[in-house]
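The structures come next, written out as structure tokens.
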Structure 1
């Protein structure tokens with residue numbers, strides 16, 4: 001059972017290796033985890049191409065519980081690497097999105113809404129097509145759908161919109177029902193939040 005549950009981890013390892021860098025897996029240990037379970041995860045991670053897989057017990061021991069993991073990361077970072085990007089920046093917007101969806105998520109294809117198509121046309125016209133992609137998607141699945149667990153296959157990624165963060169230098173496609181947070185104003189209201197020293201009450205929230 002545990003071995004089958006490692007499929008998602010294996011997919012992430014292979015995705016990271018695709019970029020030409022050594023991979024270290026941190027195995028978070030909780031109170032009910034056994035040594036045998038930790039060893040199964042470690043074995044599968046290493047067999048899948050990770051440089052190392054190290055148990056981290058920081059939830060119980062604080063920083064001391066992560067020393068071995070930190071040492072493994074340092075050791076991996078000192079090894080030679082062949083870092084490369086997933087796609088060239090001069091690749092078309094649709095092609096960049098399809099490359100991520102197919103090679104990283106394992107999707108069969110991508111479908112673009114009418115709004116996304118309009119944005120692509122606009123960004124091509126104004127020269128934003130050279131920007132990299134920062135996909136906005138659920139964190140609960142490799143796919144765009146939080147209900148698709150493990151390593152789903154043969155799904156189609158819906159791109160409902162593509163927005164531009166020109167200052168930061170990227171485009172961010174919105175996949176499926178993904179929502180975004182509103183941006184901060186020039187002067188965020190948190191400047192007005194404080195604690196009344198006399199009463200101990202928080203002020204400025206409303």
Structure 2
């Protein structure tokens with residue numbers, strides 16, 4: 001699929017205002033940090049996280065499925081799912097291998113005795129944060145295969161925030177260290193722009209097919 005050819009073909013159907021918005025969003029998009037959800041049992045909370053992640057410029061979200069399935073709740077995401085890339089993995093082994101090959105250090109969110117504060121994590125390294133179920137947290141396997149553990153310091157009696165708040169705090173802390181996220185490669189930006197144009201333009205795939213462009 002030729003991303004540039006798709007962009008050149010569909011751009012005439014995208015308003016200047018929308019093009020300018022896409023330019024701004026792409027400039028602030030990142031794959032430097034990603035969120036991983038292990039067998040989440042409350043999908044509405046993940047939908048809230050998805051919305052937060054998209055608003056903060058995170059492009060990729062990973063879902064490790066064992067027993068529980070995840071479906072986007074459009075009322076909660078407010079369309080955010082349209083603009084992010086969601087990856088599904090069958091089990092920890094497959095998911096973590098993919099993340100490692102992509103250059104991520106993997107930190108499981110947990111109050112493990114060796115857990116470090118999110119404020120002490122080095123945001124300069126590509127980081128994947130793993131979240132488990134709100135009732136039980138991460139699995140033993142995830143903890144054993146992760147590079148380490150991370151937690152959010154608490155000032156009250158309650159031991160944890162809910163999932164969406166936890167993710168928002170973690171992303172905010174990491175981004176505050178860097179000031180701005182490391183940006184995407186030019187090729188990644190082209191690929192995303194072509195995907196987004198196809199989602200914006202009505203009957204985009206039909207237009208491309210008429211022009212003989214493979215998708």
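Derivation of every value follows stated rules applied to the coordinates shown; laboratory data play no part. Values in this document were obtained by computation on a predicted structure and should not be read as measured data. Cβ atoms are built from the backbone, for glycine too; each structure is taken alone.
Work out the source of -12500 here, i.e. which of 1, 2 gives that when helix-only ellipticity at 222 nm (-39500 (n - 2.57) for each DSSP H run of 4 or more, over all residues; to 500) is computed. This figure was derived from 2.
With FRET efficiency 1/(1 + (r/R0)^6) of positions 145 and 185 (r between Cβ atoms, R0 = 35 Å, to 0.05) computed over the structures 1, 2, the top value is the one for 2, the highest of the group. Here distance in nm of label points 7 Å out along Cα→Cβ at positions 9 and 169 was derived from just one of the structures 1, 2, and that gives 4.8; the source is 2. From 1, 2, which structure was distance in nm of label points 7 Å out along Cα→Cβ at positions 65 and 121 = 2.5 calculated on? Derived from 2, not from the others. In this comparison of 1, 2, the computed figure 15 for relative contact order in percent (Cα under 8 Å, 6 or more apart) is attributed to 1.
Given a value of 34, 30, 18 for semi-axes √(5λ) of the Cα gyration tensor in Å, calculated from one of 1, 2, which structure does it belong to? Working through the options, I get structure 1. One of 1, 2 was used to compute FRET efficiency 1/(1 + (r/R0)^6) of positions 97 and 153 (r between Cβ atoms, R0 = 25 Å, to 0.05), and the answer was 0.85. Which one was it? Of the structures listed, the value fits 1. Largest in FRET efficiency 1/(1 + (r/R0)^6) of positions 1 and 193 (r between Cβ atoms, R0 = 25 Å, to 0.05) among the labelled structures 1, 2 is structure 2.
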